[in-house]
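Please go over the structures that come below.
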Structure P
Amino acid sequence: MSATRQSWSNLQPLPVQRSTLSLQREFTEPEYERLSKGLIPTQMEDKWFIFMEDNILYLHRSWTGYCIYQLSLTRADSTYAIRNALVNRDPNQYTWVDDRHDEKLLMFLIDYLLLGKHSPLPMATNVPAGIATELHLQHVIGTGRSTETTPKEITLLKIFRWLWHWLLFLIRR
């Protein structure tokens, strides 16, 4: 089932406070079809709701409904190229302010969540070295990607480790 604007209830538009990202990328027809399907969260831990409307891909945080990224695509022969990429810069909705990191993160979200590609998670410069990649991945995207067929096993030990690392992260801030 493809995601549509009506698939999620609390969507907020991209605010006036925004930044334009410098992205150049083309998507093949099959990739564009996968982007068009979007992503509807299936459990509380899933952090992104993504849908496409009129060749614009919208990436919203699922809990708040805030639009974080907006990516306009245009058809170029047999591919679809990025025409414009915007990121939310309202500090009450989104606290990152590094365009280069957001460019990498947006491409990661598309690759990982929509295209099912195994690409490395871009780590922000302010994430402490002691925070494991899995923990940061959980913080950024939630439990998994749309192409996963089996859920990740969550044990009590993993939960305590996650909480411990997160508390250390908060204390060091």
Structure Q
Amino acid sequence: MGEAPVALQLSRHLLGALERSLAVAWPEEGCGLLLGSRHGQTLQLQRIWPCRNVWRPNWSKMNQSQESQDEAEVEELGLAHSRSDRFVVDPLELIAAQKYCRHQEILLLGVAHSHPRGAPRPSAMDQRHAWPRSVVWISAIASQHHQLTKVDRGAWWVGGSGCLQPLCIDLLPTV
């Protein structure tokens, strides 16, 4: 996608739809895909593609060889985790969204997920598994009916090297 973007624009309506779709999964992590377009250094969110969180305890072991995992990830695999602190987008939904994007001539900008028990900042696992040249959106959702404010959400651009850079979240006025 060229030079790193600096802002992610979205309407208040889409923001509400995104945060409601993530809150439905509470107390588990919710997840979804972000679809839209790019205009220079600004990404414009146009659609939300809600997804199921299909994470399972043996997911990392099934999808990566032991040699490809770093020491921190191997250590983390030994800890008890659940969908309350892990997520995996359903691969079938990812494929469907990619096909939809091709037909609609829009971009799959990235992934959104919630942190039911944590801050809206990428965890070490989020950083390790982020897709290069994409957006990572995180909403800290403390309950299904929690009213979120701007301190409860964040967006990052994942550079080609995997380095995460904060994006300015630009809420467009409702017309």
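Which structure, out of P, Q, was FRET efficiency 1/(1 + (r/R0)^6) of positions 28 and 108 (r between Cβ atoms, R0 = 25 Å, to 0.05) calculated from, if the result is 0.85? Don't skip to the end; give the middle numbers.
Numbers: P: 0.85; Q: 0.60.
Here the read-out was taken from P.
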The value 0.95 for FRET efficiency 1/(1 + (r/R0)^6) of positions 100 and 140 (r between Cβ atoms, R0 = 25 Å, to 0.05) was derived from one model only; which of P, Q is it? P
Ranked on distance in nm of label points 7 Å out along Cα→Cβ at positions 20 and 124, which label among P, Q comes first with the largest value? Q
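Computing distance in nm of label points 7 Å out along Cα→Cβ at positions 116 and 164 gives 2.0 for which of P, Q? Provide the component values of the computation, followed by the final result.
Details: P: 3.6; Q: 2.0.
Computed on structure Q.
Work out which structure the value 17.0 belongs to, where Kirkwood radius over Cα pairs in Å was derived from one of P, Q.
Values: P: 17.0; Q: 16.6.
Of the options listed, only P reproduces it.
I have 28 for relative contact order in percent (Cα under 8 Å, 6 or more apart), calculated from one of the structures P, Q. Which structure is it?
Numbers: P: 21; Q: 28.
Attributed to the structure labelled Q.
Laboratory data are not the source of any read-out in this text; all were calculated from the coordinates shown. The structure displayed is predicted, hence computed values, not measured ones. Cβ atoms are built from the backbone, for glycine too; each structure is taken alone.
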